[in-house]
Structure P
Amino acid sequence: MLTEKVTIDFSRLPNRSLAYGWVEGLLDFMFPNYHHDNKDIPAEQSLREQLIALLKPVKNGEAAKTAIAFFEKVNAIYHALINDARFFEKADPAAESIEEVIAAYPGFYAIAVHRIAHELYLLKVPVLPRLISEYAHTKTGIDIHPGASIGVPFFIDHGTGVVVGQTTVIGKNVKLYQGVTLGALAVRKEESGAKRHPTIEDNVIIYAGSCILGGKTTVGHDSVIGGNVWLTDSVLPYSIVYHTNQVKVRDKSELNEVIDFII
C-alpha cells in the first residue's frame, strides 16, 4: 500500500494516446497510405479538431487559435520532409526511392516527428511537443528535443543512440550517424534558458559515436568529425577532426595473460 501519496494531476496534460494517434494521422495526411492500412486518410478538419482537444489542457482559451497557426505551417513541414527524404535517397547508397525512405527509415521518421514537434514548440505549446518527441524516441532510439533548430535537408543514418539537445542549432545538408551526441556541458538548473548545446554549420558530417558538447562549441561549415571524437571546443570551417588508431603487435613475452573482456 502506498503511504503519503503525492497528488499528481495528469488531467492538466494532453492525452498521450490521443497525441500519438494525432501524429500518425498527420503523417497519413501528408503522405497518403503511409501506414498502408486501408483506412480513410484523415481530413485536415478532423486533425485540427484533435489538436484543439490536445491543446485545451495546456492552452485553454488559445487552443483553437494555436491549432490554426500550426496548420498554417503544415505545408512548409511537408516540403521540408520531401527535401529530407530526397537527401536520404541521395546520401545512402542502400536507399532505392523516397517512398522507401519515408516508409522504412527510422532517421526519417524521427526527423518528421521532430519537425512537427518543433513547430508546436515555436508556438509555445507546453508539454505536447515533448510527448510527441518522446514517442518518436521510443520507436527509433533517436532523442531529439523539440527545441532543437534543424535546417533542411537533414540526414540521420541508422540513428540508434543519437541525442540532440534543446538548444542545438543544425544547419543545412548535415549528416549524423548512429551514437552521435550533441549535448551540454554541466550547467546549473538556473542556466536552463541559456544556449547549452552546440552549433553545427552547413554541410557537416559527424560520424558514429562522436560527442560534441557545449553551447559555445561551433563546428564550422564543410567540416568532417570522425568517429568517436570528443569535442568541447569550436573548429573552423573545412576542418577534419579524428582520432588516430594505434595498433601495437605484442610480443608473446609481454603479457602472461591474454586480455579477454566478456561484456
Structure Q
Amino acid sequence: MKENQIIEVKDLKKGFGSQKVINNVSLQLFEGENLVVLGKSGSGKSVLIKCIVRLLTPDEGEIKVFGEDMGSLNRDALGEMRKKIGFLFQSGALYDSMTVKQNLEFPLRRMKKNLTSKEIDKKIDEALENVGLSDALNKMPSQLSGGMRKRISLARTIVADPLIILYDEPTTGLDPATSDEISVLINDIQKRYKTSSLIITHDIECARATANRLIMLHEGEIYMEGDLEKFEKSKDTLIESFFKNNNNKIA
C-alpha cells in the first residue's frame, strides 16, 4: 500500500453547547486504504466524517483533503472537492419519489455535466452491475429490501467515480448475511475503483472483513490505533469489552 496521505485531520474539536463530542482527534487516511473507525454510540464517529466533508464546521483543528485545507475553501472550491468524495449515509438517503435509475442519474447530471445521456446510462448500468442489482433499474425504493436499498445507495455513491468514500455505519439495521455481503462489496469497490475509504462502524464483523487499519474512538478521543491483530490481542478491558459486546449486529 502506498503511503500517500489523502486525508489529514489535526487536533480536531467539535462540540454542541457544553457537550464535547470530538476532542483533539488527529488521524490520517492513506491512498488505497480502508480505515475503520470504531466506537460505541455517541463516541463522535459520525460527527468526525461530517466535519471532514464540512457538513459540520469544526470548533478547532485542521482538515486537509488532497493537501487542501477544507476550512479555507470557498463555496465553489468546496463543491469541487466534494465531487471527489462519495458519502454513504447510514439511512441510505435515497429519494423515495425517484426510480433507482433516477436516483443514480441525479448526482451524474449535477457532477458530470459533460456526459451524454448514453454515457450516463452506461455508467448507471456499470454501477448497478457492480453491486449486483442490474434488474432494479426501474424499481422504486419502496420496492427494495433494506439490503437492496443499501446496495443502491452504494451504487449511487460510486457512479460519479469518487476518489474517497466515507461510509457511515454501512451495515446498521441489516441481518448478518446481508451485512457480510455489504462488507464484501466495500472490499470489491476498494479494489475495482482504487478508492481510499473511511468506514465508521460499530459492527465488529464488518471491521474484521474490511479494515486495513483501525482506530477506536472513546469519549471523543482516539483510544487505540493499529491493525486488527493489535486490537484482537489487546488485554485492555475497554477493547475486550467492545469486541465482545458488539459481535452481534445492532439494529
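Derivation of every value follows stated rules applied to the coordinates shown; laboratory data play no part. Treat the numbers as computed from the prediction; the structure is a model and nothing was measured.
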Just checking, which of P, Q has the largest value of relative contact order in percent (Cα under 8 Å, 6 or more apart)?
Q
If log10 I(q)/I(0) by the Debye sum over Cα atoms at q = 0.12, 0.14 Å⁻¹ comes out at -0.79, -1.00 when worked out from the coordinates, which of P, Q was used?
P
